[in-house]
Structure I
Amino acid sequence: MKKVKRIFVLSTAVLSFISFWRAASIVIADFGSSAYYAGGIAAKSYGPAFPYFIFMVMILAGFLLMAYIESSSLFTRGGVYVVVKNAFGRTLAKLGVSSLVFDYLLTGPVSAVSAGLYIAYLLEVILPYFKISIGLSPRFIAVIFSLIIIFYFWWENIKGVKESSSKNVRIVVFTSVVGFLLILFSLYTLFKKGFVLPPFQISFTDESLGWIKDIGLKPVGLLGIIMAFGQSILALSGLETLAQVFREIEDPKVENLKKSVLIIFSFGILFTGLLTFFSAAIIPYDKIINEYAENLLSGLCMELALPYSLKIIMKILVVVSAFLMLVGAVNTSIVGANGILNRVAEDGILPDEIRKLHPKYGTTYIIITVVAVLQSIVVILSGGDVFILGEGYAFGVLWSITLNLFSLIILRFKKFGEYYSKFPLNIGIDKYEIPLGLIILFLIVFSLSFLNLFTKKIATIGGISFSLILYIIFTYFEKKEEGKIDLHDINSDIEDEKVNLHIEDEINAIFKKLTKPNKILVPVRNPNNLSHLKYVLENFNDDDTDIVVLYIKVEKGYESATNYNKLMPQEKELFRNVILMAEKYGKTINPIIIFSNDPFYVILYCALNGGFNKICMGVSGSLGAEAQLENIVVEWGFIRPSNFSSKIDISIIWESRMLSYTLT
């Protein structure tokens, strides 16, 4: 009788993990891209003091990144929605995520349009040398370019974040080289011309005052500083994406997250902060607002104390880096929006069907497509005006961060969960811990968010309108899907993970893909008995170890695998727990399902043919560990090849005990 009846391989978007520098590159592609447009927009909004406030925003970003380390260490599948919901419940969480989605829908367009403008202004300089005239406005070129880029990264994300992140790494490396050259030549220029600090002069335009002008308040003193700070917040983006990619970071997760944060913060200070400051110190303010507001770093190139030909070369390099960096931000915005909408769909406030996985790539392609379509609409409606887009998206990022910080404070007082990292400056009073650092940070961000409601008309009207519409949509589907279980409820045990099933005709075809020197086979069956998998994830490094999670579906009577195309309820619970555990430890696993009427035979058959050197099993509830091991040894006696010269270690693990044996 054939004992291996059919083989299925499970795939999902979370079974492999990325390094800390790949994770950092995904965030930097958005966070660092603001260097190309934030300074110009801020300069037109409130005057020559803009480089000081852009630099202050980069410093603020460092503290916010530290807060995100705390929230991510609490929730592997985290982000604003999960943090706010655990602190205040679903109602406020839905408002928070609505504003955040608004931010993502504008981050991509503002980055793509800015990249298009850099290219368009470069063409205006270069094409006349070839006696070519295209007769198109820079903003029209920016719109066409943006639509092409959104389509490109839509397809990249359909194929999966790991492939997209590898491109982001190359983008960040090239941009860092260009940034280093700009810093070097800027220092040379300042040495030649003399260094004078940009004047700390704040002068708001009527448009940047918004409703403050109508109220009659004068933007002077502390009020003026807070308003200018709020106008500069468009330099702050990409932080929420850090929480979304945390689940993808490899082991050790929190330590690698801290490394990612250090890279992100350093890049922000040196690239966005320092280059904006050099631009203000080298370029006359009138030129900034009249010629270079839409392409500030290109303007910096043209004002360097260099030969004209070298200026043009640097301008081309900057435009190439702007193209790479800003279009990378489009990718980041799609990744972030996909992540946050997946969280809310898992929680039953969006229809579960939108999380359907792509049959080939295992990504949530419906969500990705919806995000890309909405971003394209935003680009078309903006007409390529980067100032309108820049004004609009700060609403989402500020209010989502405000809610996130407030929620972290509440969770501290609730003593929620196990903390692997805490934001500094905590004061212990009796049995209580006062998170003073978080409270101060929250008050700063809240003051910026509150004042921006009055200074940014487009952001306020558009952000509130969109957030309310999305909130209504969330509430409608929440009522419709009311019976579903919350994945992030710590008392929930049965929410399923989205996976694909595909058939393999030959078990050896799977084993050929396992190329690491060590191989561990982990049979699973009971969703509540995974202590052996936990042991493997805690004690083995997947850099040199392939971990195969094997589920054997035992056929009984006339049951057949022929029409098996989806997981049964208990199997969904099992693989949900398996995948969440793999995410927690940030280690790659390879899950497979095999139909058979002889589980012990299949376990040994796989170990033998796959070249596994270790089997880790949970204890059988019906047999007990000793009888279970005895059955395996008996089965081994039947199937052991006569020329077998290696060994296979077997461990049966339960609670804090282990029973081991070596098959030779």
Structure II
Amino acid sequence: MKTLVLCANYDKIAQVETILKSIYINNEGIKTYIINSDISHEWFVNINHFLENITSEVVDKKIDLNRFNDLPELKDTTRSKIEYGKFLIPELVDEDKVLYLGNNTIIDQNLDDLFAIDVEDKPLYAIIDFVHPDKFNMGVMLINNIYWRNNNIGNQFLELSKNYGLVYEQAMINDGFGTNIGKLPEIYNYQIGFGDPNFELTNSYLYYEDTVERPAIIQYASDSRLIRESSPKNLSKKWWNYHSSEWSEVINHLTSNRLENKFDKEAIIFLNYAENHGAQELIRRFPNIHFNIVSGRALYTGLDILTQNGNATLYPQILNYQLKSIIEKTDLCFDIGYGDKDVHFETVLKLLDIPTFAFRDTQYHEQSNNCYVADSMDEMIKQVNKLPANSSKKSFDDIFDISVKSIDETLDEIIENKKSVVRIGDGELDLIYGEDIIYQHFNPELAKILKDSILNNHNPRVLTCLPDIFTNLDRYNEMRGYYAVGVLPRFSDFFKEIEKTKYSYGSTFMSRMYMSFKDKSKSQHYFHKLRKIWQNKDILIVEGEYTRSGVGNDLFENVRSIQRIICPAEDAYDEVHEIEEAIRNNAQNKLILLMLGPTAKVIVNDLQDLDNQILDIGHIDTEYEWFKMNAKYVVSIGKNKHMAESVDKNLNEEDNPQYQKEIVMKINKK
């Protein structure tokens, strides 16, 4: 029989029952020990009356809390000393393999595959902590109880707890076992935390929250997470579905769907502030419409009341990729928030032709065919009721008719036709729109050149590239949200101009082919193909002072020779004429590779009188470092050189003798 352990007292009985129901709806043949000090034994008898029908049981393991008198008192009132009971598992549980679950978890799948894992080589198996991926999260532990028993592990941890306490028990267990912890698949501890005021949003959390499609074990970071959730995955609803299940449903493996309502339409309300015109009345008067109330801020106070009718869901602190998924199912929008508007969101509504209803004192758009402005609540309700029952939805794929080649097609064109390359990204678009970016201040002359290179590049030797974001956004990781509700609406007017060119652009991602993609399996093929371009060639690298492309990796190991021109790390465009002169003087029979931000785009077009192939490949070095690291999300590359999407700090002089030998000229900022 498979064995689980919980540690809880009666004050957590609601959580315990919910965990048990989730376990036994999805599993049979499970024995669950509950280490406790005050749960009535009759409670166990009652539950076992049902569980005997599925060859399962819950076991009452009483302990005396006086055993923990020497251990630190808890300032966090949501934690109890009974949780130290996990360290008594070797003493209280005879089975050799034990799954420990924290009290804020539920089971959402069969666990046979988890229990099939051989744990004999490690003291325990766990899942990395989504927020701090250099540590393991101890809310779910698959314990090798033989090892713990033979090595007196429980008592050792109880002694260490005098210094660590429960607050730092995760650090204690990580420190205690070090690298001797086995790694479980992430589906066995999917950690929801975003929305908690103390939660730390990290690149690692974004990655795991987004990529784990169907978690088997879900851990809610705190009690508040049981009623609030920013993610459209609606995992908080899962908790309540299990919680509301009857035991007669549990033993027949039937999940309660009492919370699953069918609605005629999906509406969205975006609020920057809690103050609004009539949300509560609209929700009450349209019971057949489901209202998705979203905000980029932690709006809780005053808005929880909107969810009381059952046809509204609150999504505070929503992230762009989560917002994208809600927008895609939206039939109509109520623009009823007071105060500043989210301009990008309002633009997306217009781009997708989503019917929008506003009051005079809340409207953003002028009244039009798809934007309705009402003077009263009754008038608005009449307008909404005129909407057709079913209408086709426009998708993000339908917004712009801009042709962008695939990465493979782009690389083929570069290799087969010896094309030079200009790559346009969001940084260049920001400059065109008059904004500074990290390494280049706005310059009207530069902005004009960049715009012209996109709209009027008729040189057949140059392939202009754009981000491949106009179709199939779901191939990207959380960046798809940034593209959908950030880049597309922000630069929509310019994209409309680009549409008119009917040009077939290359893909900017020809040198950013790894980190932003969900499926990274093709990246090795792309890098292999890209490196063919400079195989056995003499190359001239023109880069910023801290870029140091290829230093410390084998990116350019297959070239015949390397020379480098080192340029200012910031505002390189100010020195563009000197840089171009230096390239002319050193270009003989060389492939020229540019890693110089927006200035690279200017150089490619200015030097087309040369016979050289000139490639703007930008942050290729960082992308290659992440690829070699098998990084799943943006992490430090840990080397003395520039990293994409970061500010260069504390970088030292590069004393690599080969690198220094390759430098033929250094251009300083005037």
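Coordinate-derived values only; no laboratory data. This is a predicted model, so every value here is computed, not measured.
For the read-out helix-only ellipticity at 222 nm (-39500 (n - 2.57) for each DSSP H run of 4 or more, over all residues; to 500), a value of -20000 was computed from one structure; give its label from I, II.
I
By the measure Cα Rg over 2.2 N^0.38 Å, for residues 338-393 alone, tell me the structure among I, II with the highest figure.
Once Cα Rg over 2.2 N^0.38 Å, for residues 338-393 alone is tallied for I, II, the winner is I.
Computing Cα extents along the principal axes in Å, for residues 386-609 alone gives 70, 40, 31 for which of I, II?
Among I, II, the structure yielding 70, 40, 31 for Cα extents along the principal axes in Å, for residues 386-609 alone is II.
Suppose you compute Rg and Dmax of the Cα atoms in Å, for residues 130-329 alone for every structure in I, II: which one lands on 19.9, 57?
That value comes from structure I.
Here relative contact order in percent (Cα under 8 Å, 6 or more apart) has been calculated and equals 9, so which of I, II was it run on?
So the calculation was done on II.
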